[in-house]
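**Q** Take a look at the structures listed below.
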Structure I
Amino acid sequence: MIIAGLLIAGALGAGLRAGVDTVIQRRMRSDFPLGILVVNLSGSLVLGVLVGSATHGGLSSYWLTVAGTGLVGAYTTFSTFTFDAASLMENGEWGASAMNILLSLGAGLAAAAAGLALGSLT
């Protein structure tokens, strides 16, 4: 049963990531990977909420696995973040690359911490 849940959640997460990234990048019309940044930050927040809720008994381990690993795991993407940062560097956009890295890591940690706090309220 958990495998089916992971497969369905993973498919939903991957599709959602592609949709969010595409919509944001089309509106931005910029080389800066804002779409993937938004995906990863929102995913960090959601995963924090899920873990906070599971820690305080509001979410079962089954749903944490399916939603956290399947949905959020497929939604977020470390590989694309890394590729984007490297591509910006290769194009000589060192400032944009550094900003992307710092925002992804710093704001990602802050989003996860905020999510943990919110999830703990359940």
Structure II
Amino acid sequence: MEEDNLEDEELIRGIAPYVLGVLKGSKFFGRLDDLFCPADPAQIAARCDHSFGHSTEILRQLGFDPADIAEIVGVLRANGACCDCEVLSNVAEESRLKAKYWKSKAAELLAHENRDLEPSAGV
């Protein structure tokens, strides 16, 4: 059993650059980003349910069969994704969702720094 896992890990490492290239070329990451962080603010963003459900559906729409999807999810997992939103945060080179997250973190930090600089009322 452990030998099978090692073989699977070798397979995933071996195919990862090609799989990621195919995903990028097929606009997979952009389609996933459109669901979670729509460019049109009037559209409702999908919520992550801590699965690869949205990714799997997009891959089906792109014509991948179940065996391909299983290998793709293996590559996504090996590159730090545990669910759909982490595909955009940890695997995609760029995404609006990742930019939105870091923009909010920067705003929080700035707000915190500004609070620290304000004179206290009791001084």
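**Q** For distance in nm of label points 7 Å out along Cα→Cβ at positions 59 and 107, which structure out of I, II has the highest calculated value? The partial results should precede the final answer.
**A** Working: I: 2.2; II: 3.4.
Result for distance in nm of label points 7 Å out along Cα→Cβ at positions 59 and 107 over I, II: largest is II.
**Q** As an exercise: log10 I(q)/I(0) by the Debye sum over Cα atoms at q = 0.13, 0.15, 0.18 Å⁻¹, calculated from one structure in I, II, equals -0.60, -0.74, -0.95. Which structure is it?
**A** Details: I: -0.55, -0.71, -0.93; II: -0.60, -0.74, -0.95.
Source structure: II.
**Q** Given 1.17 as the derived value for Cα Rg over 2.2 N^0.38 Å, for residues 27-82 alone, which of the supplied structures I, II does it correspond to? Please report the intermediate quantities before stating the final value.
**A** Working: I: 1.33; II: 1.17.
Here the read-out was taken from II.
**Q** helix-only ellipticity at 222 nm (-39500 (n - 2.57) for each DSSP H run of 4 or more, over all residues; to 500) computed as -23000: which structure among I, II?
**A** Working through the options, I get structure I.
**Q** For relative contact order in percent (Cα under 8 Å, 6 or more apart), the calculated result is 25, so let me know which of I, II that is. Walk me through the intermediate numbers first.
**A** Numbers: I: 41; II: 25.
Here the read-out was taken from II.
FYI, it's all coordinate maths here, none of it is from the lab. Predicted, not measured: the structure shown is a model, and the values here were computed from it. Cβ atoms are built from the backbone, for glycine too; each structure is taken alone.
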